[in-house]
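In C-alpha cells below, several structures.
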Structure 1
Amino acid sequence: MAERRGFARKKRRFLVEFHFQGSNCTGFTYDMSPTGIFVRSIRLPSPGTYLTANLHLSAGKRIAVRGRVVRSHRVPAELARIVPSGFSMSLADTPEDYFQFFAKL
C-alpha cells in the first residue's frame, strides 16, 4: 500500500484532554504532524466527530487544537502493547503556537 501521508510523523507523548459525549476524557499523543495527531485513548470518538483537544506541553503550557476525527481504532487488550488503540484527528484552524511547538520537536 502506498504511503498517503503528506508529512512525516513525530512520535511524542503528551497528555491530551478532550470532551466527548458529556464526559471529560484523557489520552496521550502517540504521533504528531503539522496537520494531525493520533491520540491513544480508551474513549474513541466516531469518525466525523469534531473535537477540541487541549495538549499539555512541558512547563505547564497548553495548546487548544480543533479538528475532525478521521479514524478510530480499538485493538484487543492482548495487543494493546503492540498496536495502539486510539483515534486520529485531522487538525483545522490550527493556532500558530502549535506550528511553532511542532517545529521545535
Structure 2
Amino acid sequence: MLETYVAQNISGILHSRWPEAKIFYWSIQGRHEVDFIIEAGRKCLAIEVKASSQWSDRDLSGLKAFLSSTPNCIASILAYNGSEAVRIGEKIFAIPLDALLS
C-alpha cells in the first residue's frame, strides 16, 4: 500500500511540475527491482521506497544494479521513513519519504 500511496503522490507532482516525465517500474527476473523510474528525454531518476525508518546495504541492491546498467540515470534515491537525508555513494541518496513527497 505504501508504494501505491507514493505512486499517486509522485504522479501528481510530475503532472504539475514535470509533465513530460513518465514513470516506470524496473525488474530483472526477480533478482533486482526498483519501484519507480522517472524518465524524461534521455535522463532518468530511480526511486526505491522502504517503509522502515532504517535501511541497510541490502535495500540498495536494486538501485545499484539499475545504476550499473543505466549510464543515463542522473541519481537514485532510497526513500524511507527516517529523518535524515544522506549521500550514500555516487548517485545514491537516502531521503526521508516526507521530503521526497513535499
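Only the coordinates and a few stated rules stand behind these numbers; no lab work does. Quick caveat, the model's predicted, so the values are computed rather than measured. Cβ atoms are built from the backbone, for glycine too; each structure is taken alone.
A value of 1.7 for distance in nm of label points 7 Å out along Cα→Cβ at positions 16 and 80, calculated from one of 1, 2, originates in structure 1.
Once FRET efficiency 1/(1 + (r/R0)^6) of positions 8 and 48 (r between Cβ atoms, R0 = 30 Å, to 0.05) is computed for every structure in 1, 2, the highest value turns out to be that of 2. Once distance in nm of label points 7 Å out along Cα→Cβ at positions 56 and 88 is evaluated on every structure in 1, 2, the highest one turns out to be 1. When relative contact order in percent (Cα under 8 Å, 6 or more apart) is computed for each of 1, 2, the one that comes out at 24 is 1. So helix-only ellipticity at 222 nm (-39500 (n - 2.57) for each DSSP H run of 4 or more, over all residues; to 500), computed for just one structure, reads -8000; which one of 1, 2 is that? Label of the originating structure: 2.
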